[in-house]
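Computed from the coordinates by the stated procedures, all read-outs in this text should not be read as laboratory data. Just so you know, these numbers come straight off a predicted model, no measurement behind them. Cβ atoms are built from the backbone, for glycine too; each structure is taken alone.
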Structure I
Amino acid sequence: MKLAQLHIDTRNITLHSIFWLGWILTFTIVQSLGFDLHQYFVWFMYYLITLPVFVIHTYLIAYWLLPETFFKGRFILAFLGIVFFLILFSVIELLISNEIVWRVFDQSKMFKPGYLNPTNIILSGIGNHFIILVFLAIKVGQSWYYSKTETADLMQTKTETELEIYKYQLQPKLILSMIEEMEITTRKEPDKLPQMIIRMSGFLNYFLFEVKDELIPLSLEVKIVEEFLSFHNHALGAQLTSNFVVNGNLQAHVCPPLLLLPFINSAIKIAYECNNSFESTVIIRAEKKYMLFSFSFWSENDFKLINNEDLITIKKRLQFSFPSKYRIVENTDANFAELSLEIFN
């Protein structure tokens, strides 16, 4: 048993105990079905007394022979070892069952003299190997399950880390972008600087100090987007027509912070780089088990949004927070871009 304990941690001892108990009870019922209660007792004693033989036999093959031979490419040694253990433990099992179990509990089942012949040994050994096949099948299934679970946990951790890094990169990225845009605007219209600083301060108050959780109230997200648009509306003036539509019960919902903001920022940044007039529309709607985030950007002249990383990250954030409960619709044309996010709770 010490050999097995090298491979079985404390958590699995209970599982192994349940396996062997289930094996004893199952085969006791199978062998005794249709007979009187005495036969249940006899077969129970048989499987209980021979249990150490089956346990040692199974663990020697599963935890020593196969790892040392088969899994290292020594297939001939593995085959010879299996044959050797088949014969050895078959002989031991026949001796114990005949000289102890049947002699004490039911002499009608005792074998005739000469029962230790090649035919009985091989047939008994093949039957004994059945338990090894069942044991290994369960072990393989368990290993596969643990592997899948471990892989899923690693992927979850990787995603969490990526999103955490993204969140901390997003803050300086957006702040730097706003400072650059403020510099562009005040170079042309210096009188706008005081109001831009005030509006930026209002945005930063929410942006830096109230978005620390994985999910924030939808009402807070609405306020952040509103402050962000207010800054750009003042900076761009008549060049940007901005529509902001919000309806529904915001208090009943939460969402990942700054969900649409990177995409909105990438679009509005285009307005600072040219003299075209643009119109943007943000729609946020909340219903009982449904949220809609929609952003559209339009101009009479052609433009192109080139940052697809924002959309990829938005998908990751939605899958992380609302797995398989969201839908993204993207629609682009030469002078039009739209992104709609639907979340189903």
Structure II
Amino acid sequence: MNDNLDKLLIDKIFEKLPSDVNPVDYLMEVLHISRKSVYRRKKGELPFSFEEIVVLSKELEFSIDELIAKGNENQAIFTHKTDTLFDPKETFISILNKYHDFYKKAAQSKSFEGVFTMNRILFMHALNTTHLFKFFYYMWVHQGYNIPLNFRYSEMDFPPEILALSKKVWEYVRNVGNTTIIMDELIFKNIFDEIAYYYQRELLTTEEYIRLKDELLAYIKRLEVIVSLGTNECGSNYAIYLSTLNIESNSCYYKIDDDIESSFWVFGISPIYTNNNFVFTSHKKWIDSLKKYATLISQSNELLQSKFFNEQYNYIVEASANLLNGNDSERK
């Protein structure tokens, strides 16, 4: 391995290790080498072996490809939390733990900036709900695992460990400030249509459907308060825009102190993400350009605020009433 890759590896080790862990002691323990050998590697006198790099990549959860692509604008390494366990409960807990660590770091950072584009509710923004959060889990299991197509919501085992962990994650999510959200005008229609789809397939009972519909309406009411005040109940600041252009998918760029990340939700609840600076800069430029075609509605534009939220609320109430009446007629 050349000197540049050695340096990149050293930088990656310092980046990944917690501040309270001594890098020299850590490398001695994990690689089973002497203190003198560690210092020789740090000084560039002795290169890391391939086997040592593999061990460190597994222990510190970074990709070897990530080191190779570092500094090359023509290559960007993306990470995705894949299911190697083939167990929905353990995989979902693993995903939640990733969010927990990320938002804990964000909440405890000196500076944070997060800018979202959203065409539907993100599941981590529904962690403080009961039925909607369970429905996200149900859809994820239904779409991603080999289960019968007629697997009903009522048949799903919702592990208490997931609910308990979701509450811990939410405590950090709601305390992260300086968040910007650019919303698609159909953001609530999209999730409501998904609920209606499962109800029409008789995978949701009428009672379950009504609970989800009511909780979605309550979610909209809470968001309306945040938009009006520009802050949530914890005092975290939100700048919320309404886009006049369609937003094709959920995405976000983060900046936590000096660390950057671009995330793209293309596989449901778990995004693909990268720390590549070129991707981050391009992504940020694209998101910032969306503001030209969006209107700030938090703490401003009361007329547009009222119009937007009334339309969302009325659409769901009317569409739900029509759907319930139509289903009652069919079942009779």
Structure III
Amino acid sequence: MKHLRSLAVSLCLGSVFLHVASSWAADGFYQGKRLTVLINFAAGGPTDIEGRLFSRHIGKHLAGSSGVIVQNMDGGGGGTGTNFLGEVAPKDGSIIGYLTGSAWRYVTIKERSRVDFLTYNMIAYQPGTTVYYAHSNVEPGLKVAMDIMKAQNLVVGGLTADSSKDLLERLCLDLLGLKYKYVTGYTSNANARLALQRNEINMFAESPPGYISVIAPGLVATGEAVPLFYDPGWNGVRFSQPAQAKGLDMKPFHEFLREATGREHQGQLWETYKHALAINAAMQRLVAFPPGVPKAAIEAMREAVRKLATDSDYAADAMKTVGFVPDYEAGDNVQSEVVNALTISAEDKEFIADYIVRGQKR
């Protein structure tokens, strides 16, 4: 018995030692190493603004890191950068993706990727929302949000026909019963904003960082644009107000829709809109390593992201830069949470695929 007790104590101590050793390995993984943050959209857009905010502060929580640099890789509605991360980028923890739209792309067009997105190492995700606005010169003139219901010659701009942004824009307009022209192919939000100012398009949507830092103090303040509505949160049971939407002077879309049409909605368009919210909005930003990255890198990075939640300098910079403090989910169950979320029925996938094709033909 005495021998067995000694063996048990030894095993316990060994287990503790291995855990501590693992922690030490994670804590020291970035000693003397530089991290590259790959942002899958162009400079100047909402993803870039938020990704650079993340990059400015994450390095100080990676013990011994020699610095953090940012690399933008736009194109394909975020698909170019996402695919590069999985197919080409080093698998040694030296590069991490700050990604938008990747979760939705997996659901709708995963056959285009040679690397299964669910094999990426998910570090954290951040819930978000999308803000919709239109140029005030939309015929017969736009002064308040509800005037969009009278719009003539409405032209909405997008990035790619299969991106979550484009689908949400079209779904909102179709649910409202509006006639519109759809023009896509703008490679970034910044390019689409310029198109709106040039009157190539007169409606667009983007996430709060871009809206708060560029659109509100610029186009809205000068009367050139009018805010319309924002996407609410949806957890499969009820709607909620995303943290990023607090302080925005506009209604959530489900309330705007009810007021504009005078009825509650149902049907496939409505169900698809809620699917898009559940997947894209809940995981609007994803922080992910490519497959095959060392466990120590994953542990070190996830712990660093968690430390941002108590970083007062980060919070102050975030409020100054984007008007809110991004709240990342970075628990040990992130991988399984992402996998579980990216599952919808075959019937809904078929409808979405057909809806994308119809958009490409508009």
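Some observations on this one:
- Structure from which 0.9 was derived, distance in nm of label points 7 Å out along Cα→Cβ at positions 49 and 225, options I, II, III: III
- Which of I, II, III leads on relative contact order in percent (Cα under 8 Å, 6 or more apart), largest value: III
- Taking Kirkwood radius over Cα pairs in Å, for residues 89-200 alone as the criterion, the top structure among I, II, III is I, with the largest value.
- Among candidates I, II, III, the computation of helix-only ellipticity at 222 nm (-39500 (n - 2.57) for each DSSP H run of 4 or more, over all residues; to 500) that gave -20500 used structure I.
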